[in-house]
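Listed below are the structures to be examined.
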Structure P
Amino acid sequence: MLDALDVRSGHRVLEIGTGTGWNAALLSHLVGDENVVTVEVDKALAAEARARLNAAGYTPRVVVGDGTIGYGKGSPYDRIIATASVQVIPSQWIGQAHPGAVIVAPWGPAYGGEGVVRLVIDETGRAEGRFVGSSAFMRMRQQRRRLPVTERFVDPQTWPAEADLSTTGLSPDDVGDWIVMFAIGVQVPDLFLRITYGEEGAYRMWLFDTGVTSWATADYLKSRTTFQIAQAGPRRLWDELEAAYSWWEAQDKPSFERFGLTTRGGPVCKVWLDAPDNPAPTPSVEEPSPGAHGS
C-alpha cells in the first residue's frame with residue numbers, strides 16, 4: 001500500500017487508522033514526521049500509538065477523531081491512506097486533498113470481497129483509479145453496517161416456507177472466492193450473505209437484500225453436482241448472484257487489478273472493468289411467473 005501511495009519527500013500525508021502506530025512510523029521515516037497526520041477513533045489506541053512513536057523517535061500529529069471526516073486543520077494533503085476498509089470514499093478526504101493527490105484505501109461491497117484501490121483526484125474533485133490487489137481489513141467503525149437478522153426474512157425452522165424451489169449446477173463453493181465475492185457485490189450492492197454449517201462439510205448459504213424484501217438459500221453437499229435453491233420474495237437473489245457470476249466468468253475471470261473505481265465521495269460510485277467507460281453491469285433478471293416453481 002505504501003508503494004501504491006508513492007510518497008515523496010515533503011508530501012503532506014493523512015493516515016486514517018493509527019492502530020499500533022507502525023504505519024505512521026514508516027510514513028514519518030519516509031516524509032518526515034512533521035508532514036504526517038494520523039487519525040485514530042479509539043482514544044486508548046491513539047495514546048498507546050503515540051507512546052510507541054515517541055519512543056521510536058517520531059512525533060507525527062496523532063489525532064483522536066472520526067476518520068471519515070479526515071483532519072481539515074492539516075489540509076491540503078498530497079497523499080491519503082486508510083488502514084481500515086470502506087464501502088464509501090468520504091467526500092471529506094477528497095475535499096482535503098490537492099488536485100493530483102493520491103488516495104489509497106481498502107474498498108469493498110457489502111456482500112464481501114475487498115481490494116486496495118489507488119485513486120487520483122483531478123481538478124474537478126473526481127477521484128478515479130484502479131485496484132492494485134486484494135485486501136482484508138477490518139471495516140471502518142463508522143461504516144460498519146448493522147444488517148437485518150435472518151428472522152426478519154424467514155424463520156429458519158420453517159424453511160423452505162413459501163419459497164420457490166429449483167436446482168443449479170453452480171456450486172456455492174464456486175462463488176466463495178474473494179475476487180468472485182467482489183465481482184458479485186459490485187453488481188448487486190444490496191446483497192449480503194450468511195452461512196449455517198451442517199455435518200461433513202455441508203452448509204446452507206443464505207442470501208438477503210438490505211431492503212428486507214427477499215431471501216434465497218443454496219445447499220452445498222460435497223457429493224453433489226447439482227444444488228438445491230430456494231428463493232422467496234419479489235426478487236430472485238440466487239438468480240441475480242448467478243447472473244453476476246456469469247458476467248465475471250464471461251470476462252475471463254478478471255482479477256482485482258482489472259477493476260477500477262470512480263467517485264466524487266459519498267455513496268455514489270462507479271466500479272468499472274479495464275476502463276472507466278466500461279462499468280460493471282447490474283444484471284437484469286426476469287422475475288418468475290406468480291406461482292412458478294422449479295424442480
Structure Q
Amino acid sequence: MTNNPKKTLRITLPDAVTLAALAGVMGYVLYRAITGLNYHWHWESIPQYLIRYDAGEHAWRPGLLTLGLMTTLRLSIWSAVLATVAGVIMGLFRVSPSLFKRQLAGTYVGLIRNTPPLVLIFIFYFFIGDQIMSLLHVEDLIAGLPETTRTTLSWLFGPMNRFSQFLSAVLTLALFEGAYIAEIVRAGVQSVETGQWEAAAGQGLSRWQSLRHVVLPQALQRMLPALAGQFISIVKDSAIVSVISIEELTFQGQQIMTTTYMSFEVWITVFVMYFVLTFLCSLAVRRLELVLQRN
C-alpha cells in the first residue's frame with residue numbers, strides 16, 4: 001500500500017516575478033483609471049441599487065440590481081433544468097441504434113447550433129407571447145388564481161404580468177443550451193470503451209440497462225467538466241433576453257445607467273455580480289467532481 005503525498009503549492013522565482021509584474025500592470029491601470037480619466041466616480045450611489053430601506057414599510061428591500069440577479073437565477077435554473085432534460089434525451093438519441101432517432105437529434109442539434117440565439121428569442125417571444133399564450137388565455141387563468149398561489153408562482157417565475165416573456169426566454173435558452181448539452185452527452189457516452197458494452201451484454205443486461213447501470217455512470221464523470229462549463233454559460237447567456245425586456249441583471253443595469261449615467265460603476269458592479277455567481281457555480285461543480293472521484 002502506497003501513500004499519496006498531498007500536493008503542495010510551489011511558487012518559483014519566475015512565477016513570483018510574473019505575478020509581481022501582473023500586479024504592477026493592474027495597479028497602474030487602476031491608478032490611471034482613477035486619476036487619469038475625465039470621469040467623476042459615484043460609488044456611494046451603488047449600494048441603494050443592491051439593498052434599500054423602505055421608509056413606508058420600515059423594512060429593507062432588495063434593490064434593482066439584486067432583483068435583476070434574482071431574475072437571472074430563475075432564468076438560469078429553469079433553463080438549466082429544461083436544457084438538461086432536452087440535452088440528455090437528444091444526446092442519447094444521437095447514439096441510438098435507431099436511424100430515425102439519430103436523424104431527429106442530428107436535425108435538432110444542427111438547426112439550433114447554427115441559428116443565432118437572438119433570432120430564436122424573437123421567434124419564441126412573438127410566437128409564444130402573442131399566439132400561444134393568447135390562445136390558451138394564460139393571463140386570465142393566472143388572474144383567477146388565489147393570491148397565495150400567485151405569490152408562490154411569482155417567487156418561482158417572477159412577476160406574473162411578465163410570465164409569457166419569461167417563458168419565452170426560458171424555452172429559448174433551454175433549446176439553445178440543450179443542443180450543446182446533447183453533444184456533450186453524445187461524446188461522453190461514445191468515450192466509454194466498447195468493452196464495457198460487451199461486458200454488460202455478457203452479463204445479460206439489455207442495452208438500456210447497460211446504458212443506465214454501466215455506461216452512464218462512467219460517462220458522467222467524464223462529462224462533468226464540460227457540463228459545468230455549459231451550466232455557467234447558461235448564466236452568462238441569460239443576459240441576451242434583456243432584448244425582450246426581461247428584468248434580469250443586465251436589463252436592470254441598462255436601466256440604471258440610462259437614468260444615472262453612472263456607466264463604469266454600474267457595469268463594474270454587474271460584472272462582479274455575474275463573476276461571483278459563476279465562480280460559486282464552478283466551486284460547487286468542483287466539489288461534485290471530487291465526490292464522484294472518491295466514489
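Quick notes
- Highest-scoring label, criterion being FRET efficiency 1/(1 + (r/R0)^6) of positions 207 and 239 (r between Cβ atoms, R0 = 41 Å, to 0.05), among P, Q: P
- Comparison of P, Q - label where distance in nm of label points 7 Å out along Cα→Cβ at positions 127 and 191 is highest: Q
- Top of P, Q by relative contact order in percent (Cα under 8 Å, 6 or more apart), largest first: Q
- Computed -23000 for helix-only ellipticity at 222 nm (-39500 (n - 2.57) for each DSSP H run of 4 or more, over all residues; to 500) - originating structure among P, Q: Q
- If Cα Rg over 2.2 N^0.38 Å, for residues 223-270 alone is computed and equals 1.42, the structure in P, Q: Q
- Structures P, Q, by distance in nm of label points 7 Å out along Cα→Cβ at positions 31 and 151: label with the highest value: Q
- Origin of the value 1.37, where Cα Rg over 2.2 N^0.38 Å, for residues 23-174 alone was derived from one of P, Q: P
- If distance in nm of label points 7 Å out along Cα→Cβ at positions 95 and 279 is computed and equals 2.4, the structure in P, Q: P
- In this comparison of P, Q, the computed figure 150 for volume of the Cα convex hull per residue in Å³ is attributed to P.
- Parent structure of the calculated result 32, 24, 20, given that Cα extents along the principal axes in Å, for residues 167-214 alone is the read-out and P, Q the choices: P
- Which of P, Q yields 0.65 [FRET efficiency 1/(1 + (r/R0)^6) of positions 39 and 63 (r between Cβ atoms, R0 = 25 Å, to 0.05), calculated]: Q
No lab work stands behind these numbers, since they all come straight from the coordinates. Fair warning: this is a prediction, and the values are worked out from it, not measured in the lab. Cβ atoms are built from the backbone, for glycine too; each structure is taken alone.
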